[in-house]
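**Student:** Some structures to go through are shown next.
Derivation of every value follows stated rules applied to the coordinates shown; laboratory data play no part. Just so it is clear, the model here is predicted, and its values are computed rather than measured. Cβ atoms are built from the backbone, for glycine too; each structure is taken alone.
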Structure P
């Protein structure tokens, strides 16, 4: 009985460690800006998909939620922090919907069953990523008003970069899934 209890504790510690590493990876990915047209891109959404694919939906959602919690309590993990504010004030700003969309995208990316069909995998990742933008634009419209061109402001500039990141993730799925077996 003690052995089983010890194994469970070891597994929990392992998952906490993996979630911490994942949240650090998300924070780093939010700070790296890559020149891209029409706007610079970060690799956050790519890392969200990787976390879901690699960690599975349960650990993926826990990892992304930990990242959001770190930002809400004031750690400078979000893109634009500390320059544009920190903590709950930053979180509830224009990017809140997108950040919450990370959880949904991580869940979906972790829940999907992937196979060797690149087109199906590509479409699944587009579907998962779309929730980042849907929730982001819903929040943005609520915050700044629906009379503004929400799609043009909140999604259009990022779509080319998203397709690029989704393509990279699609091509790497079989390699990424190898990590899931280790976890």
Structure Q
């Protein structure tokens, strides 16, 4: 496990479009189908990362709280499922069902979407405003495995509350940190 922070791409960047298979519904879904007119949270997660496992219950609670406020949530797994079979599409279905994911859990098998978003770690969070311009990128909260801090979703909740009110967000944002995305080696294609 290599601890990796978010890339922290420039605020205001436009959300790149995508169309990916969803482990929850079994359908292929696009950003335009899933986006919200309030705010859209795009999160790069996976099944096996201890940093993702640490926040899973809090992530589901966060999504359930804000879906009813008109915020969209999209999870994407871009890990190499060949070398990390726990992150396979079938295992994604199992994890989504076990935790009751109220959001799509998309599989970026080619890893092109993670590269386009410059996602670096799991979990990696990007919040886009109603125009799909980046308003927040960073951590969910200060909680990490073993640090004793409760999982509250504070940073994302604060960002979403401000966006819902129509306010601009501070550019002072703390990077997320977690396991690096498990990139395929070029020998695998």
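**Student:** Using FRET efficiency 1/(1 + (r/R0)^6) of positions 9 and 145 (r between Cβ atoms, R0 = 25 Å, to 0.05) for the comparison, can you identify which of P, Q gives the largest number?
**Tutor:** Structure Q comes out on top.
**Student:** P, Q: which one has Rg and Dmax of the Cα atoms in Å, as calculated, at 15.2, 48?
**Tutor:** Working through the options, I get structure Q.
**Student:** If distance in nm of label points 7 Å out along Cα→Cβ at positions 97 and 129 comes out at 4.1 when worked out from the coordinates, which of P, Q was used?
**Tutor:** Derived from Q, not from the others.
**Student:** Out of P, Q, which one gives 33 for relative contact order in percent (Cα under 8 Å, 6 or more apart) as computed from the coordinates?
**Tutor:** The read-out was computed on structure Q.
**Student:** Quick check: -25500 is what I get for helix-only ellipticity at 222 nm (-39500 (n - 2.57) for each DSSP H run of 4 or more, over all residues; to 500), calculated from one of P, Q. Which structure matches?
**Tutor:** P
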